[in-house]
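Here, each number is a calculation from the coordinates, and none is a lab measurement. Since this is a predicted model, take the numbers as computed values, not measurements. Cβ atoms are built from the backbone, for glycine too; each structure is taken alone.
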Structure 1
Amino acid sequence: MVNERKPVPVVRLELKHVDLKELVRIDGLLGEAPLFKAVGRTGVARLIEKASPRRLAAGQAAYRQGEKGNGLFLVLRGEIVLSQNETVVDTVRKGDFFGEAEILDPLAPRGCTAMAADAADVAEFPHAEVASLVRSHVALLALLRDARDARAKAHHELNDFLNRW
């Protein structure tokens, strides 16, 4: 008896596209992200309306050190490694933001490189929209300053440690 193999039908699967508003609504971690808590419901709606979702492949940079800063990023999925002069400063994960230093000082170039550790999804919020929210939400200004200062301190301490060797 000959074992006949029936052709296996090819099934094409497509992932349902979930918009950012829906993703934030259904994902508790994203909905409670410090960035969103700092701007309140109307601020969240403004950010989401202007957001540009981006999918990054492993090793792909959201931006590189020295480039002009155009916006603030929120990690939707995956991990982003922030490095300065090839020294890892921080790793940000789902619900975390990055790119805050250039929001606070728009004339400064990017102080670090932001690269996906593995495949990652991020939302980029335009500088103008975030800057507008900073002017009307003191909590957002404090959050961005605290993040910038903590990352600068971590980088400084790491450099001090490495320079001792």
Structure 2
Amino acid sequence: MSDELRNVKLGLAMVLLSLAFGVGMGISFGVNESAYKADIAVGIVTHPELHDQQSDDKIWRYAQRAHFHATGIGAFSLGLVMLIMFSGMSSFSMKLASFLVGMSGFYPLSWYTMYTLAPTMGRGPAHDHILTEIFTYLGVGGLLLGFLMIVGSIFFGLFKYR
């Protein structure tokens, strides 16, 4: 295994897990989409005071967004990890940048968290739940910091071997 690949291995594994999550959700939609919708319906019937006419569709959309973001951000992040491999960053910087980019996989989990929590607590509280917030900040923050490291390395010569 090349040193470059060894240096991005953890970030690459995280990105591949995100892609697997997204693809797995897509497969499960195809196999049994009705199970997702039934879970949502049960939650809405059990807690009608928390929901309105749009809750069914909006909560189902949360599950779809988890799938879309996991595959889309996963593919984007895979490209970024490959850029890191060829950036000329130091070994430590490659490991850190790829890990940060790999953290982008937390963002789709925020949508999945909203999907799982909203039927029993309502859409607003699910959106503001601490897990949703943590996954959002970890995913977006990691991706942005990793991206900034890549830009800094490629365009400004930062994070290189000295």
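Supply the structure label, taken from 1, 2, corresponding to FRET efficiency 1/(1 + (r/R0)^6) of positions 56 and 80 (r between Cβ atoms, R0 = 30 Å, to 0.05) with the calculated value 1.00.
Checking each candidate, the match is 1.
For which of the structures 1, 2 does the calculation of Rg and Dmax of the Cα atoms in Å return 18.6, 63?
So the calculation was done on 2.
Using the calculated result 3.1 for distance in nm of label points 7 Å out along Cα→Cβ at positions 96 and 128, pick out the matching structure from 1, 2.
Corresponding structure: 1.
Thinking only about distance in nm of label points 7 Å out along Cα→Cβ at positions 120 and 144, which of 1, 2 has the largest value?
2
Going by relative contact order in percent (Cα under 8 Å, 6 or more apart), which of structures 1, 2 comes out largest?
Sorting by relative contact order in percent (Cα under 8 Å, 6 or more apart) in descending order puts 2 first.
Match the computed value 2.8 of distance in nm of label points 7 Å out along Cα→Cβ at positions 32 and 48 to one of the structures 1, 2, and report its label.
Here the read-out was taken from 2.
Of the structures labelled 1, 2, one was used to calculate helix-only ellipticity at 222 nm (-39500 (n - 2.57) for each DSSP H run of 4 or more, over all residues; to 500), giving -28500. Name it.
Value -28500 for helix-only ellipticity at 222 nm (-39500 (n - 2.57) for each DSSP H run of 4 or more, over all residues; to 500) corresponds to 2 out of 1, 2.
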